Structure P
Amino acid sequence: MRNHELLKYGGLATQIIVTLGVTIFIGIKIDKQTNLKFPIATILLPLLVLIGIFWKVYKDSTKNET
């Protein structure tokens, strides 16, 4: 059972890191195209993705308890 949990959380960590990398890259591209002084897309996109991922983890973890 321990190997299964390790793979589960390792996969989640990989998913978070890759998703953050992609959203930061997209945010930088958007900020360069819009010529904004403040990097709003670089900050907001990863933040929204993190909120979504943590919401999904919360929902999945509470579903298993019942």
Structure Q
Amino acid sequence: MAEKTEFMSSQLVQDFNRDLEEYHLGPLWEAIPALMHKQPEPQAQAYLWKWDVIYKKINGSVNNLYS
């Protein structure tokens, strides 16, 4: 594990991270601790889309386009 920690803090990795930043990118390995939790912490609210409602909306929009 120490070798992995040493590598992640090496100049090679630091230079690579700096290069990514120039392109407005970032390494996922730095974001994982903030994203991964022992317990899920969902922020989205589940919703069930009913097919008949979706069908009516899509069909209505198609009819509006071609009328």
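All of the numbers you see were taken from the coordinates with simple rules; none came from a lab. The structure displayed is predicted, hence computed values, not measured ones.
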**OP:** Please state which of the structures P, Q yields 50, 23, 11 when Cα extents along the principal axes in Å is computed from it.
**Re:** P
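To which of P, Q does the computed value -18500 (helix-only ellipticity at 222 nm (-39500 (n - 2.57) for each DSSP H run of 4 or more, over all residues; to 500)) belong?
Among P, Q, the structure yielding -18500 for helix-only ellipticity at 222 nm (-39500 (n - 2.57) for each DSSP H run of 4 or more, over all residues; to 500) is Q.
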